[in-house]
Every structure is written in structure tokens, then in C-alpha cells.
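What follows is calculated from the coordinates using simple rules that are stated; it is not laboratory data. Predicted, not measured: the structure shown is a model, and the values here were computed from it. Cβ atoms are built from the backbone, for glycine too; each structure is taken alone.
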Structure I
Amino acid sequence: MTEIIGAYGGYRRTLSFGFACLIYHATEVFCERNYSYKNDALGKTVGQMIGAANSVLIAIDQACRLLHRQMESIADTFREEGGFTERMSKARLETRDAQVAAQGAPTCPKCGKPMRKVIARKGRNAGNPFWACTGYPDCNGTRNYTA
């Protein structure tokens with residue numbers, strides 16, 4: 001099976017992780033410059049600010065994991081249902097087949113689905129119309145076309 005979404009672990013190269021690291025290091029530098037241990041003897045203010053920066057890193061890591069799970073889900077849906085163009089084509093074919101059935105086309109002798117008028121492209125009947133099953137390629141039922 002072709003892998004659509006790459007393996008997890010590249011979050012360290014994401015922009016959000018880079019910003020989180022920048023926030024953490026900026027908080028450390030700010031605390032070292034502005035809150036000396038003389039004024040904050042127990043180190044509570046500095047510790048709280050650095051702890052808050054670490055909390056941001058943890059939240060971003062969780063967000064990256066959730067985004068990865070969402071991308072895997074989207075990839076699975078794409079594998080099963082196809083992309084937007086495929087869904088549009090399927091919807092158009094279903095509508096066209098319903099229109100053909102409403103116009104009084106015969107039903108397939110093999111599967112019972114409505115048939116559509118098709119022109120043979122090659123062979124000894126090239127250029128002549130015939131009825132083909134709308135379930136093709138699953139069903140290859142045909143009928144002669146009589147005007």
C-alpha cells in the first residue's frame with residue numbers, strides 16, 4: 001500500500017514547534033536578565049515562567065499528534081472513497097444513468113441495471129449503436145439496438 005502521509009516524527013521541523021522553542025528560550029533569557037535570584041530567592045517566578053513555556057511545548061506536541069491522526073484519517077478516507085474529482089465523476093455517472101433509465105432504456109439481462117446506448121468503436125460492428133450495461137466493468141451485459 002502506498003503511504004500518503006509520511007511517518008510521524010517530523011514535528012521538530014514544523015514552524016509551530018520552532019516558535020514554541022523560541023518562546024521557551026526567550027522566556028529563559030528574559031528571566032535570567034530581569035529576575036535575578038537576589039530578588040527572587042526561592043526562584044518561584046523564574047520557575048513558573050519557564051514551566052509555562054514548557055507547558056506550551058507539551059500543548060504543541062499534543063496538537064501535532066492530533067493533526068497527525070487527522071491526516072491519517074483523511075488518507076484512509078481518500079484511499080476508500082477517492083478524491084473530489086472521482087466523487088464528482090461518480091455522481092455525474094449516477095445522474096446520467098438515472099436519466100437514461102427514465103427515457104425507457106431496457107434493463108440488463110445479466111444484472112437488471114438500466115442500459116445506455118453506446119456506439120461500437122471497433123470490430124465488425126464499428127459505428128453501429130448497441131445497448132451496454134451501466135454497471136460496466138462489473139457487468140458486461142449487452143443487447144442489440146433496434147431503432
Structure II
Amino acid sequence: MACFYILKQDTKKGGNNMWYARPKYIDRTTLDSIARRVQAACSMTLSDVRAVIIELITVMNDQLKAGNKVRLDGFGDFSIGIHTSPAISEKEFNANDNIKSCHICFQPQRHRLQNGKYSRAFCEDVTWREWPYGTSDGATPTPSNP
């Protein structure tokens with residue numbers, strides 16, 4: 001299996017008009033789909049798998065809101081990041097006024113390869129192929145919609 005990419009030209013004002021590869025996603029996998037695949041690979045029932053995943057999400061949410069990073073060994077680290085507007089001085093900074101929003105940061109776990117470089121979880125042995133159905137303007141066929 002391979003991941004797909006499409007080529008996009010940077011046409012923004014002030015852009016360089018160069019071409020860049022962007023990932024092309026074929027579909028979205030849902031919690032239910034993942035739970036069914038896990039259930040098929042182990043002795044747990046589908047409802048047990050769903051319950052564990054849902055509870056994992058709840059516990060992670062609680063831990064992140066408590067100011068902790070969450071590490072899932074073999075997967076990666078989750079943390080909360082913030083977008084802020086600047087303040088003229090430290091005294092002028094007010095969390096209610098300057099913190100605009102928050103978001104989740106995910107850092108895949110990495111390990112050192114024999115050549116001394118690092119590899120990130122889920123990115124090992126990824127192969128790329130150009131999307132064979134043209135651009136992603138919505139008018140071209142996809143494997144699920146030929």
C-alpha cells in the first residue's frame with residue numbers, strides 16, 4: 001500500500017509559484033471502524049473495544065486539562081498548545097485578553113535507527129505515489145467513486 005500525494009502550486013500573493021506535494025487522503029477511518037478491526041484481531045468484544053477507546057479519550061482529556069502531557073508508549077505525546085496575542089510587557093499580559101485559543105499538539109514517538117537518524121512512529125516504510133486521478137478539485141474520480 002502507498003500514500004498518495006497531489007501537486008499544488010503556491011499561487012498566494014507574495015508566493016514563489018513553485019510546486020509542492022501535498023498528501024491526498026482517500027477516506028477517513030472512524031472510531032467504529034478502528035474498534036471493529038481491533039476486535040477482529042483480539043479476544044475483546046466490539047463493545048469492550050469501543051468502551052476502552054472512549055474511556056481513553058475521556059482520561060486523556062482530563063489529564064490534558066490538568067496541565068499534563070500524555071504519552072502513549074509506541075504512539076506518541078499529546079499536549080495542549082496555545083495561540084496568544086502579544087503584550088507590550090509582562091505586566092500587561094492578561095490570560096483572558098491575550099490567550100486567543102488552544103489546540104492539541106501531537107508528537108509521534110521516535111526511535112533511533114542504526115544509521116543514527118531518527119524515525120517517527122507511523123512514518124516508517126511509508127511509500128508515496130502520485131494521485132492517479134488528477135487534481136483534488138472534487139470533479140475527479142476517486143477509488144471509492146470511480
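On relative contact order in percent (Cα under 8 Å, 6 or more apart), which of the structures labelled I, II is highest?
Of structures I, II, the maximum of relative contact order in percent (Cα under 8 Å, 6 or more apart) occurs in II.
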FRET efficiency 1/(1 + (r/R0)^6) of positions 21 and 133 (r between Cβ atoms, R0 = 30 Å, to 0.05) from the coordinates reads 0.00; which among I, II: I
With helix-only ellipticity at 222 nm (-39500 (n - 2.57) for each DSSP H run of 4 or more, over all residues; to 500) derived as -7500, matching label from I, II: II
